[in-house]
Structure P
Amino acid sequence: MGQSQLKLFMKEYNEQLQNELKNYISTLNAPEILKSAMDYSLQAGGKRIRPILLFATLQAFHQDPKKGLETALALEMIHTYSLIHDDLPSMDDDDLRRGKPTNHKVFGEGYAILAGDALLTYAFQIIAQTPHYEDHLKVKLIEWLAKGAGPEGMVGGQVADIEGETKNLTLEELQNVHKNKTGKLLAYGILAGAMIAEATAQQLEILQQFASHLGIAFQIKDDILDVEGDEAKIGKKVGSDSAKDKSTYPSLLSLDGAKEKLQYHIQEATKALNKTGLETDLLQEMVTLIATRES
């Protein structure tokens, strides 16, 4: 499957995801200002890599990608909540996100915090209420999502990232930060797709290896883009990590060393993918996209 086919796949499912996100927010019985703040960040764009990985995984199992729609919506809501909170003055204090003013710049800090809170909790409600999954699958999807997003995953990784700002991290420490902060939620898209497709234990184990390497590769590429990315394409300021003297892959390994490490994890992800016995053309194109993206 060529890159043009991946683009068509992403276009189709991004459009559906975008429409469904808007629908799910509009039907909420909630204050309009809250709904507006939630919708603002959800509609800000982006490649939707996490839900697309979920859809592509279902495709690899010859399953209808739409079977993962509710879980994809929940995943994107949790990712978006994390971005809203990351941008707050008490965290990264960013003014731009995807080329637009950050949520707190438009709605104020209070509403931005509440919009993030609302997206986080609504995500679990969506999975719990869907009529399309058996109860045992709902429980497993919610459990894994909570682990990926909570204290053992993204939130814990964010804490470690804040603590790391006051010291020089080793490469192993940095990798552990990003394994939790970024990797586990990205991996969830792949593993959730596999669970919905009723993957075997062996397939899940191999896909976990694939997802782990892909998550690290994603963060390394982020660090590289912060050094040499195009601000117009990224949609936010470059050089923010070095300005804060944060430990990054380029700062620990040099820019060339970070690029070598990126290629290592891309190769390992591809090796794992080749062991699945699935139709992985789309997922392989996603690997290439993550390695070569400019934003």
Structure Q
Amino acid sequence: MTLDQLIALDAIVAAGTFRAAADRLNKAQSAVSHQIRKLEAELGFDLFSRDAYRPSLTPEGEVFFRETTRVLEQVHGLKSVAAGLRSEQEPMISIAMTATISLEPILNVLSEVGRSFPETHIKVSTEMMGGPLARLMAGDADLILAGLEGVPIDEVDTLPVGSITIRPVASPDFLAAKRSGVRSKREMQSYTQVIVSGTGGRDYDQTRDLLSGGQRWTVSDFQAKKSIIVAGLGWGGIPEHLMANELTTGQLVPLTIEGYPPRHTEIFAIRRRDNPMGQVMSSIWTGLAE
């Protein structure tokens, strides 16, 4: 059993056919087929059923493939470690974070990295909506902290770092907040929804939590959004950690809106697999993993 055989198996499952897998691996189709036949002969069972146009995994193949993906993930991790060990200290690391989270998940890690690598410039920026992903895919960020919406999972490595809850709120003086119960979408369309514009451009624009057909005000950041909502000029969703004081003092109250429940989002550290990690990025990644 060889690593090339496992890579060929993974490529066939991902691409759907032997020919597409061969194109993906830049090899001849006959070479890919030969690798799989040798692997099947060694294992003593067929990995694929070849009765149809597209090969499908046999029951035994399904189980073997699950273990194969784990092995390939470990190999990828070893390659990243090796790349970091032979690399030099990067002059700068750029990190883009979604504005919906706080710096807490990464502060301790950055503090330690700053002491260990004082010559590396750490650049941290806050982005709105699809902004972090846009920066990552454009090569303008080495690491992002964001949700997984729109992320090309096959092209990145991820680490869970926390979660957030975004809750629709308004001032207690806002008309929609003056009575209890569920507000209908039709009713809320008559009130101004305050939204934050994205920083990723049209290709990475996100439209979650937008009430179609309603009035809108657009602002550039969550602080401005919160100030407008506290002033009673509109309603909108705000991350709970950004309005904890206002909820406690009663300056803001939760709204129950049809089709607009509190949204819970897992946040991940995300990096591109095709960008080898140097010493500093390896240290940051290891710190986040721990």
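Only the coordinates and a few stated rules stand behind these numbers; no lab work does. Because the structure is predicted, anything quoted here is derived from the model rather than measured. Cβ atoms are built from the backbone, for glycine too; each structure is taken alone.
With distance in nm of label points 7 Å out along Cα→Cβ at positions 26 and 266 as the yardstick, tell me which of P, Q scores highest. Going through P, Q one by one, distance in nm of label points 7 Å out along Cα→Cβ at positions 26 and 266 peaks for structure P. Can you tell which of P, Q yields 45, 26, 15 when semi-axes √(5λ) of the Cα gyration tensor in Å is derived from it? Matching structure: Q.
Here helix-only ellipticity at 222 nm (-39500 (n - 2.57) for each DSSP H run of 4 or more, over all residues; to 500) has been calculated and equals -22500, so which of P, Q was it run on? Working shown, then result.
Values: P: -22500; Q: -12000.
It was calculated from structure P.
Across the set P, Q, mean count of other Cβ atoms within 10 Å over residues 138-145 reaches its highest value in structure Q.
One of P, Q was used to compute Rg/Rh (Cα atoms, Kirkwood Rh), for residues 106-193 alone, and the result was 1.07. Which label is that? Derived from P, not from the others.
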